[in-house]
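Asker: Listed after this line are the structures, all set down as C-alpha cells.
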Structure 1
Amino acid sequence: MAEITAALVKELREKTGAGMMDCKKALIEKNGDLDAAVDYLREKGLAAAAKKAGRIAAEGVVESYIHMGGRIGVLVEVNCETDFVAKTEEFHELARDIAMHIAASRPEYVSREEIPESVLEHERQIYRNIAENEGKPAKIIEKIVEGRIERYVKETCLLDQPFVKDPDMTVAELLNAKVAKIGEKISVRRFVRYERGEGLEKREEDFAAEVMAQMGQ
C-alpha cells in the first residue's frame, strides 16, 4: 500500500473540503491515488457535505422513538436549512432512523468534539494501565493507547457509529449522503436516551437486535 502522508491528506482536504479523517480514509481505500480519492469522496457525498458545513441549519424536527412498550425512549433534534425540507417525508424518515439507531446503539455524544478532554484523559490512563499490566513494551504503549481511544470514540459517538440499518456506513456517512441528495446542510444537534430501569441491576439484552427485529430487518 502507498504511504498516506499528512501532506497528501492535506492536499485532498484542500481539493474537496472534506474532513481530515474522511480524506485519510478515502486515500487508504484508493491506495494513495489522489484523483480516485476525490471521486470516492464525491460518490459518498462527503465533498458536497463539506461545502455546506458552514451554512446555518436552524430548521428541522424533534423526532421521538419509543421501543417496545416504553422500555427505551429517544428524543433527537435533527436540523436542516429550510422549513420546506423539514416537512418532507424523506427528512422525517431520516430523523426517525437516527432515533431508532440511538435506541439500539446507545451513543453518549453526537460527535467526538463533544467528548470532554478530561474524559479522554481518564480513558487514556486506564488503557495505559491495561497495556502496562499486559507487559507491552514501553515504546509502543502510547500507540496502543491511541488506537484504543479511537475505538472508544467510534463506540460512543453517534456520528462515528456504524448505522444499524446499514453497518457498511457510519451515521455521518448517512447524513452526508442525504446532504448530497437533498442539497441542504443536515445535522444532529442533540439527543436524549432513556432506558427503563437504567442504572438498576437487570439481565443483559441485545437492544440492537431487538430494535432491528421490531423494524422487520
Structure 2
Amino acid sequence: MGIDLHRIVSYTLAPRRGIKPIINEAHTVKTLILLYTKGPLGRQALSKILGIGESSVRTLIRRLKELGLVDVSKAGGAYLTNTGEAIVKRLLEKIVPPKVIDISDLNYLKLSRKACAIVLRDYCREKPDVLRIRDSLIRYGAEAALIICVRKGKFILLSPQGNGIDETVIEELNELKNRLNIELHNYDLILVSYAESLDKCETSLYKFIVLEGID
C-alpha cells in the first residue's frame, strides 16, 4: 500500500512550527474508520463524535488529505479516497474496532468503571504474549486488561502463567461474550481494556493497534 497505519498516525500527530496538534492515535484511526463506515462527515459531526474541537478536526482532516487518504466536499464533508478506503478495508479485515461493553452489573470481570473490547482476527493461533499485551494496554492508558482467546466457540481467559480459564468455570465470561455481540471465529483474540472513562478504554485499544503494528 506504500503507507501503513503507524506512518499515517505519525504524520497526523507531528508538531509543526513547534506546536503539537491536540489529537491522539485514537482520533486518527477512529476518523478513518468513521469515514469508511458513515462518511462523508462534516467537521461538526466529527467533532461531536470524537470529543475534540472543530479546529483540531480541521487539522486532522487537512493532514489526512495531504497524505491522499481523504478529500473534502463542500456539500457533504470529508470522505475517503480510494487509497484511504483500501487502507481501512485492510485494517478491518484484521480487527473489529473498539466496542463498549456494559459491565455495571458484573462482579468478577468488573475491573474498573468502564470497559471496551477489540477483536484481533486469527491472532491467537499461536499463544499470545499475555504479559506483554497486558502491560502495553496499561502503558497506553488502561487501568486493567483481559486477554481472551476464542477456541471452538468458547471464551478462554488467558493469564501470564500460561493457564487458561474457560467460560464453564467463570460464568461471566459467557455473559461477556453475549454482550460483545460480534460474530467470532476460532483463534480470534479479544482484548478488554478497563478504565475510569470510556475515552481512556478506547484510546488504549487504538494505541495498541497503531503502536503494536496491527495493520
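Each value in this text was obtained by applying a stated rule to the coordinates, not by laboratory testing. In this text the structure is predicted, and so the values were computed from the model without any measurement. Cβ atoms are built from the backbone, for glycine too; each structure is taken alone.
Asker: Quick check for you: by distance in nm of label points 7 Å out along Cα→Cβ at positions 171 and 187, which of 1, 2 is greatest? Don't jump to the answer; show the numbers that get you there.
Answerer: Working: 1: 1.5; 2: 3.4.
Structure 2 comes out on top.
Asker: Given a computed value of 22.8 for mean count of other Cβ atoms within 10 Å over residues 27-34, which structure among 1, 2 does it belong to? Intermediate results must be reported in sequence, preceding the final value.
Answerer: Numbers: 1: 15.8; 2: 22.8.
Considering all the candidates, the number was obtained from 2.
Asker: If distance in nm of label points 7 Å out along Cα→Cβ at positions 91 and 179 is calculated from each of 1, 2, which structure is the one that comes out at 1.6?
Answerer: Values: 1: 1.6; 2: 2.6.
Going label by label, the one that fits is 1.
Asker: A further question follows. With helix-only ellipticity at 222 nm (-39500 (n - 2.57) for each DSSP H run of 4 or more, over all residues; to 500) coming out at -16500, pick the structure among 1, 2 it was computed from.
Answerer: Numbers: 1: -16500; 2: -12500.
Only structure 1 yields this read-out.
Asker: Oh, and also: Hey, semi-axes √(5λ) of the Cα gyration tensor in Å derived from one of 1, 2 reads 30, 28, 15; which structure? Before the final figure, lay out each step's value.
Answerer: Working: 1: 30, 28, 15; 2: 32, 17, 16.
This value belongs to structure 1.
Asker: While we're looking at this one, here's another question. Figure out for me which of the structures 1, 2 the number 20.8 belongs to, where mean count of other Cβ atoms within 10 Å over residues 75-82 was derived from the coordinates.
Answerer: Working: 1: 20.8; 2: 15.6.
Derived from the structure labelled 1.
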